[in-house]
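What follows is calculated from the coordinates using simple rules that are stated; it is not laboratory data. In this text the structure is predicted, and so the values were computed from the model without any measurement. Cβ atoms are built from the backbone, for glycine too; each structure is taken alone.
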Structure 1
Amino acid sequence: MSEYEAIIGLEVHAQLNTKSKIFAHSSCDFGGSPNSQVSTVCYALPGTLPVLNQEVLEKAIVAGLAFDCEISLFTKFDRKNYFYPDLPKGYQISQYDKPICRGGQVHFLAKESKLEKTVHLTRIHLEEDAGKLVHSQDPSKNVSYVDLNRAGTPLLEIVSEPELRSSEEAYYYLNTLKSILRYVRVSDCNMEEGSLRCDANVSIRLKGEKDFRTRVEIKNLNSFKAVRAAIDYEIEWQKDMYGRGLTFVQQTKLWDANALKTLPMRSKEMAHDYRYFPDPDLPVIIIEQKYVDEMKGKLPELPSQKKARFIASLGLPEYDAEVLTSEREIADYFEECLQISGDPKKTSNWVKDEVLGIINKDNLPINKFKIEPTRLGSMIKMIASGEISGKIAKTVFEEMLNTTHSPSEIVARKGLSVVRDDKELEIIIEKVLEENSEAVNSYKKGKEKAFGSLVGAVMKHTKGKADPAIVNKLLKDKLGN
C-alpha cells in the first residue's frame, strides 16, 4: 500500500432496544419461532397503517446527542422502494433528506498504531428492518422460506464520512461507537443476534490524489473481525486491479468468511434507484428545542468522560481506567465497590484482574457475576484496613463465589483474621530463626534474598494470617536492624 491510501466509510445499523417495533405493537424479542412476532402491519395487509413508536424517536435523539449531532427539529419518514421477498410492502420506511440527526463525531484511539483520530458523521437516521430469508438445508429442495419476525424492527443507521484510512481504524471506530451506544442504553449492540451490523464502503487512491475513485460496498459484516478482514482483502483486490491496468464498476459485494474473500453481489444502487418519496401514511415530526435540551441534560457520563475522571480524581493509571470504562456495567460495578472499599487502586486491581478474568473466561455479563459489588467492596475494605491479608482474601473470594456469605462471616467462620498480636508473632519468629540459621547467617552477610525466605517461613507458620508489615518490623528487630 506504499503508493496507495485507503478511503473507508462505514454505515452501521444498530437495533434500538425497544420492546415493540418501530411502527407496530409486535415484539422485538430475539429467538422467537419464525413469524411468531408479526402483526398485520408487519405483514403489510391492506388497510393497515403504521404508527410511530415514541420510544424509538427518543432513543434516536439520545444517540444523536451522545455523538454531538445536530438534532433536526423538523424530520419525516420516506419510502425507499425496492423489491425483495422479505419486504412485504415492496418498500422500506426510512429517512432520506430530513434525517433525525446531522453531523456529529466519534473520537477514538487506534491502539496498535497509537493514533488518536476523530471521524465525523454524515448523518444518523431511523428506518425499519426487513425480514429474512431462511434457505433450505436439504439439497433436494431448492427453496427459501420467509421469516418476518425482524420486519419492522427499529434501526438506527449511523453513516460516517469517508475519513477512515485502514481496517485498524475501522475496528477501533466501531468499538468506540458500540461503547457509546451501550453507555446511553439505546442498543445492546449484540452482533450475534443481529443488533449491530456494518456495511463498509472501500476505495483506494494514489497518495496525494484529491478525487475519490470507484468504491465497493461490502454488505452485512456481522463481526468486528470480519470488518477488518473484509476491508484488508478489498484493499488488496483493488490494488491488484489497478496494478494490472484494469478498472471495475461501483458495486456491492458480500464477505465470504470461509473463502476469506469478497464476492460480487450486484451493481451498486444510487439514491434515484430507490425512488424515495415522503411516506403519506406518517405525519412529519416537529420537535421543540426545549425537549432536546431536557434530554441532553439527562445524558449519562460518557466513556471518555468517565475515563478522564477515573484518572484525574481517583488517581488510576490510564490502562486501569480504560479497562474499567470499557462497558458502563463494569464501571458501575467498580464504582459501587469503591463506595464501600474506599481504595481506588485495590478495587481496580480486584475488578479488572479477578472479576473480569472470570466473566471473560465464562463469557458472562457482569450483572450475572456471583459476587455482588457490595460484598467485594467489603472484602477489599478488610484488606485495606489490615484485617485480612491479600493471600487470605483469595480464600475469601473463592468462598464468596460459591456462597452468599459476607466476607466478615467467612473470615469469622474459618478463623482467617490476620494475626497481629506481637507476643504471639515474636514466639513464631524466634522459632523460625532457630529453624533457619543458614538463612539468618546469609542475611547477616548482606544477602537480602535471605530475609524474604524468613518472612515466607513466618507466613507459612501462621498459614498466611500474619500482618506482613508487623512481621517485617519484628524480624528486623530480632536480626538487629
Structure 2
Amino acid sequence: MEPKGDIALIGLAVMGQNLILNMADHGYTVVAFNRTVSKVDEFLNDQAKGHDKVLGAHSIEEMVRLLKKPRKIMLMVKAGKPVDEFIETLLPHLEPGDLIIDGGNSHFPDTIRRTKYLEGKGLLYIGTGVSGGEEGARHGPSIMPGGSAKAWPLVKDIFQSIAAKTPDGEPCCDWVGDDGAGHYVKMTHNGIEYGDMQLICEAYQLMKEGLGMSNQEMHEAFAEWNEGELDSYLIEITRDILAHQENGEYTVDKILDTAGQKGTGKWTGVSSLDLGIPVTLIGEAVYARCLSAMKDERVAASKILTGPDCKFTGEKKAFVEDIRQALLASKIVSYAQGFMLMREASKEYKWKLNYGAVAMMWRGGCIIRSAFLGKIKAAFDRKPDLRNLLLDEYFHGVIDRCQPSWRRVVRSAVEMGVPGPAFTTALAFYDGYRSERLPANLLQAQRDYFGAHTYERIDKPRGQYFHTNWTGRGGTVASGTYNA
C-alpha cells in the first residue's frame, strides 16, 4: 500500500470532519479514522463523498500505513483521558520523528506533560488550540500551535493554508511557543470569550429590563454597534439571535436562562490565581454562569428577596449609547487582563509569547474575532514590551472618552437593581489599577496584628520587613514572609 496521506485525523465529530474537508479543499490528502469505525464509512459516503483527497482507514495499522513519513496524526477527541489513551495506542506504530497533534481543548499542564513524554521517546508533539466552531473548522479557523519546536515546519504549510486570514491576507495561525503555550493561549482566548459574552448579556439585560426595549429595538441597536468600534463576531450573532423568530415568537425568549460551560473559563480563573494576576472580569463571567445554573433557587429567592423599585427616566437613546461605551471600555479591561495573564505565564513557563502575533491569530476565524484586535496588534507593534494595554495611547484615549458613560451605566444598574457584575468589576479594576495608593496598608497591619506576618514601610527600602507589637502583650517574634 503506497503511502499517500499528508496527515491523518482521528475523531469524526463535527470539528474533525470539517477540518478534514478544509485540508482536502487545500490540496492535502487526509486519512480519516474514528474509534467507532462505522463512522469512517458514513463520513466517506456522506460529507466526503466524491472527495479523492480523503482516505478512510479502518484500523490504526491501516491509517499509519497510508501516511507519508514523517507521519503526522492529529487527534480531535475529548480532552483528558481519551487523548492519553490514543497516544498510548499510537506509540507502538510510530517511529522517531513522527508527530502527534492534539487539536482539542486540553488543559495546558497536560500538554506540557505530553510534550516531555513524547520527546523522551524521540517523537514530536503539538498541542494546538483551534477556535471558530463548525464554520471556522470548515472555512478557516484560528489555530494556535505550541509544543515541540521541531514539529512546526512539518505542519506550518497545512495549518496556515487552512487557517482564517486577516483582512490583509495574513494567516490567523503562527507558532506560539514550547510545550503548553498553544493550549494556554487558547485557554486565555476562551476566558476572554466568557467575558465578552457576559458583557453582551449584561448590555442586553439593561436594555430589556432597565429600558424596556423590545427584541426588535435591541436587534437594531446591536446591528448599529456592529458597524462601529464593536464590530465583532459575537455582536454580529447577538444581532441575529435577537431577530430570530419561530412561529411568530422570538426564539431567545423561549430559552431557559441557565448557562453551560466546558471548563476553559474556570481554568483561566484558576491560572490567574496561581500566577497572582487579577483577571477579575473573566472570573465574574464564570461565576455568572454558575449563578445562572441555580435556577430553582433563584426562582424561590425572587419570591422572597426585594430590590429597588426604580425605573429609568432619562433619554433612552442616550442611555443606549452609554451602554455601548460601557461595553467597549469593559471589553478593553477584559483584554488587558487576558494579556496581563499571558505575560505572566510567559515568564513563569519561559514561553516568549509574541502578543502582537497572538492578537493577529485571534483577528479572524475564532469566536472573539473583531476589528478591535487589530488595535491590540498595533499597540504591541508600537511597543512590544507594553506592560498593559490600558497604558497604550489609543486604549487609554478610548477609556477616557467612554469613562463618563461607563460610570453612568454602573450607577444606573445598581439603582435599578439590574445585575451587572462584569461591567462593575471592570470599572473597579480600572479604578484600582489607576490608584497610586490602595488600602492594602491597613490589610497588612491587620495581618501583622493577628498573625505577626510583618509589613514593609514607605520610609524604608523595599524588601525590609517589620513587625509591630500592636497590643503590648505579644513578643517581638515575627512570622516568616512568604507568598501562598
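Quick look at the numbers
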read-out: Mean count of other Cβ atoms within 10 Å over residues 108-115 derived as 14.0 - corresponding label from 1, 2; value: 1
read-out: Read-out P(r) over Cα pairs in 10 Å bins from 0, in percent, for residues 36-291 alone, computed value 6, 25, 35, 24, 8, 1, 0, structure in 1, 2; value: 1
read-out: Source structure (of 1, 2) for percent of Cα pairs over 35 Å apart, computed value 50; value: 1
read-out: At a computed 1.7 (distance in nm of label points 7 Å out along Cα→Cβ at positions 116 and 148), which of 1, 2; value: 2
read-out: Given 3.4 for distance in nm of label points 7 Å out along Cα→Cβ at positions 20 and 204, calculated: source structure among 1, 2; value: 2
read-out: Entry that produces 4.9 once distance in nm of label points 7 Å out along Cα→Cβ at positions 68 and 252 is calculated, selected from 1, 2; value: 2
read-out: Structure responsible for -11500, with helix-only ellipticity at 222 nm (-39500 (n - 2.57) for each DSSP H run of 4 or more, over all residues; to 500) calculated and labels 1, 2 on offer; value: 1
read-out: Winner on mean count of other Cβ atoms within 10 Å over residues 132-139 once structures 1, 2 are ranked, highest first; value: 2
read-out: Structure from which 20.5 was derived, mean count of other Cβ atoms within 10 Å over residues 284-291, options 1, 2; value: 2
